[in-house]
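Peer 1: Take a look at these structures.
Laboratory data are not the source of any read-out in this text; all were calculated from the coordinates shown. Predicted model only: the values in this text are computed from it and were never measured. Cβ atoms are built from the backbone, for glycine too; each structure is taken alone.
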Structure P
Amino acid sequence: MLSNSSKYALKAVLFLALHANENNKMMVKDISERINVPKAYIAKLLQELSKRRILSSTKGPKGGFYINEANKNQPIMKIIDIIDGKKRIESCALSLEDCNEHIPCPLHALINPSRSKMIALLESKTINDLAMDLKLNKAFLPV
C-alpha cells in the first residue's frame, strides 16, 4: 500500500521529530546514515517535504532539516499524499482501474472497509502523535 518513498519519508520525518529542532538541525548525510536510505534519494524526499511545509530547513553552515511545532501537527496522511498521492493508497488491491463501489473487484468488499479505517487513522494521527509513541516506547524505529 505504501511505496518505498513514502516509507522512507515517514522514517525520516519521525527521525527528525525525535532528534532535530530549530537549535539542532540535521544534514541529509546524517539522516541518510541513521535511517539507512541512500543520500540522494532521501535528499529529494526531504526537499519536497520541506517545500510543502511538512518539515523545515535552513541553508548555510548551520543549516539542515528539522521539525518545528507547526510541523509536528501535520497529519501522517499528508506525508503519504505528498509522496505517493492518495490514489496509490486508495487504489484497487488487484490494480483494476474500473474497480469501485458500483463495479467492485473480488477483493473490494474485503479490503475497502479496512482501507477506509486506515486512511481515517492516518488523517487523524499527527507526526507528534507517532513521535510521542516512540518517546514512550510504545513503538520503535531502529535508528
Structure Q
Amino acid sequence: MESGRRPQSILFCCTFNAVRSPMAEAIARYYYGREIYFASAGVKEGELDPFAVAAMDDIGIDIHKYKPHTFEDLEDSSFDLIVSLSPEAHHKALEFTRTLAVDVVYWPTVDPTAVQGSREQMLDAYRAVRDGLKKRITALLSPG
C-alpha cells in the first residue's frame, strides 16, 4: 500500500477460517464496515469455533451465523490488501496473488485452539487473540 493510503478492501485469511480470520473480519466490519469492504477465507474449510463466538459476544459482536469458506469460495479476488494470520494462509495468499497487484502482509497470530486447560483458560486465549487483532486492525485503519 502506498503510505498513508487506506485500503478499500481487505481479506483476512487463516488456516480454517474458523477462529482468527472470522474474528478479524467481524472486528474490522464492526468498526470500519461503512468505509471499507472486508472478507475472510481459509486455506481449508473449518467449522466456526464456539469459543470464538463466545469471545466475540463478550465485546458485543455477534458471529454465530458466520459460515467458514475457502479462497476458492471467494466471489471477488480484487482486494487492496490481504492480511494472513497463519503460515499456511500466508503461503496461500502469496500463491493466490501471484498474478495480482495486491499487498500481502503477515500478522503472526497464535492459534488459540492449541491452548489446553479449563474453559476459562481456553476462553482467555481466544480473548487475547481477539484483543490483539483489534489493536492491529485499529492501528492499520485509524486515521493519523
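Peer 1: Comparing structures P, Q by percent of Cα pairs over 18 Å apart, which one has the largest value? Don't skip to the answer; put the middle values down first.
Peer 2: Values: P: 58; Q: 52.
Across P, Q, percent of Cα pairs over 18 Å apart peaks for P.
Peer 1: Suppose Cα extents along the principal axes in Å, for residues 52-99 alone works out to 51, 21, 12; of P, Q, which structure was it derived from? Please report the intermediate quantities before stating the final value.
Peer 2: Details: P: 51, 21, 12; Q: 40, 23, 18.
Of the structures listed, the value fits P.
Peer 1: On distance in nm of label points 7 Å out along Cα→Cβ at positions 28 and 44, which of the structures labelled P, Q is highest?
Peer 2: Values: P: 1.1; Q: 2.4.
Once distance in nm of label points 7 Å out along Cα→Cβ at positions 28 and 44 is worked out for each structure, Q has the highest.
Peer 1: Then there's this: Ranked on FRET efficiency 1/(1 + (r/R0)^6) of positions 20 and 108 (r between Cβ atoms, R0 = 35 Å, to 0.05), which label among P, Q comes first with the largest value? Present the calculation step by step, with values, prior to reporting the outcome.
Peer 2: Numbers: P: 0.25; Q: 1.00.
When FRET efficiency 1/(1 + (r/R0)^6) of positions 20 and 108 (r between Cβ atoms, R0 = 35 Å, to 0.05) is calculated for P, Q, structure Q comes out on top.
Peer 1: Further question on the same structure: helix-only ellipticity at 222 nm (-39500 (n - 2.57) for each DSSP H run of 4 or more, over all residues; to 500) computed as -16500: which structure among P, Q?
Peer 2: Numbers: P: -16500; Q: -12000.
Going through each structure in turn, the value belongs to P.
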